[in-house]
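A.B. asks: The structures considered in this document are given below.
None of the figures in this text is laboratory data; all of them are computed from the coordinates on show. Just so we're clear, the structure is a prediction, and the values are computed from it rather than from any experiment. Cβ atoms are built from the backbone, for glycine too; each structure is taken alone.
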Structure 1
């Protein structure tokens, strides 16, 4: 059985859902050493994380303009249990942008709650369009629903976009005007491809007393296999009550950060030079590969917003729909199978991210372009011209060939003008 599921398994939406884009790089030795040194700890982290981890999280947010007290922080083994606990603590139905990370909606459904997908604005993904949000809230309430929570992302998986501050502000004001609580997933905020040219603003900067921030440390601080996430609650009485209810849920789930991982997370959140240097180098590498992939996609006649953050792109192959249909590909599920097989790398379809099944969209991650093992990936990280490495060139060429064949078929099928 393949990692991504198959027809026999019905393309399971949870068990076979795509993981978040990973760096594809070996663990930083300094972080591995911290984890190894803490491996002999006999104590356990308390619910919400111990004081060193929470203090490190406070310092992390303070350096980003969000002063935070340790009593307003909670840690868990990843962003997933944090969102699950928050949704359980807040109650009611949840509004999500469409598309959104593959793991958001399952967390909501697991609680027996209804996730409502709201289209994103033309400028970006990651946030619901404010007018569509208001209309959805009113429709859900008229049908007897109880919307209470909006989840959004300011550095988005899957679209790799960052919402302009004015667009984000309109969405935040629309949500709060309807009495909804906001959760901002900022897992990818430290992976901006062009930090000098891209303005990233957290909703907590705009309305600190009404926004909870969650961050999965797999976005840049820790390997994905060392699950850790942190949440920042509003420094208000309501925020304290929400944190307490969230800790109750985490405790009931046994969702505690393992002590060695907590030590590594606290060290990484302190942002020592080695961690910053590795993250900076990795972001730069993924940005260069993303730009190259974006160029190949556009040259083939497909569509994609320019990637601004993260380790992936979101690609719309709708313009190549006729050529794909000739190959038996008519929806995102079939497109996922078609590209995954031909590219030799995961190409999860847009249906995984809450997009319409009939839309021919996929998320392409940059990690697989770096090589098949740690040696090749480290070579790419240290190369002055990583795109010229033979294995990177081959991966990009394969993508160009697969998409180029579709473009050629489309061109041959057009009537002369």
Structure 2
């Protein structure tokens, strides 16, 4: 194993800001001052009208209340965090919609963290369920030791019924299958990097799902980048923290972030950029880490992190390579994840593959898929999740293709669940065309 792939596993703390005395609205110890962001809100309600949860749930007060209005109440009065913050799906579309730069998702994440820490019963079924879902990597690592048994057990009807009744994990969804060989097992078996380069170097953040459930996506990423002459390394890593942020488990997220920052940021001076195949992972490293944590190296990690196809479009003539390639005839219904839209990547796959001979690809619109990571796995939120996804399902059914495409693993679950279509990652089609 190379130095780039060595593991560091420790808890990392945060550092207080000392250039001014911060206003401690949310008692989470981070020392952040959100005054400028909250004061920028002039109540235009663009965030509320963009919120997919507010659109289908009349009881949800919306991101404007959950962000700047709740912040102001908390600052001026002895007011507890409203429990409705747990209805926020963390799609982060409100960030994109705000015309004045209010850090809405940062406020939501911070508020959820305080609510869970101070108001949620740690022995409640809801807390235990949310903690398990947030730490998917832990359960996936165990299941991957006996994948065949795990796949049978997790989708055994009575077992799903018990999980719904005891923990509130919906029985309506089938659990994704665990791969018989994880991505990291494949990586070690092949002997690590097959290309060496002093000029073109990337470190792959594969995340949990590509490791345990869809290693074919990780393999495609490696093979495509090696085709373009890149040295690919795969450092030891933890979950990106996305499901932890969404469930208010900020201590868990901080631990994971500390390990990831330590293992990846040290590669940047050696010429490595960080590449993710999941848009939620790339957004977490780019945006949520520096918003919520003060860890040495975190800003470098943020500024050197890219989604995989985004990186190729910046640094290589991947459009030209695709235009010269061909694949057997196939048609795709493409959905851009919300966390791709937050990064300005919502049409990149449509733009990339529209010149690929043999491929028809259709964007199925700008609606949210509705699953939002762990959100749609909760029994009490399942119906809301499906209502949000109705527009996407309808557009997919009317698209020419009967195969879906997306960069987000949980969006792919929702797409398959709502339509029955097989789902591909864009990297898999890129591999088919170029490798």
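A.B. asks: Looking at distance in nm of label points 7 Å out along Cα→Cβ at positions 55 and 215, point out which structure of 1, 2 has the largest value. Walk me through the numbers on the way to the answer.
C.D. replies: On the way: 1: 1.8; 2: 3.8.
Looking at the calculated values, the largest one is 2.
A.B. asks: If distance in nm of label points 7 Å out along Cα→Cβ at positions 207 and 375 is computed to be 1.5, which of 1, 2 is the source?
C.D. replies: Values: 1: 5.4; 2: 1.5.
Structure of origin is 2.
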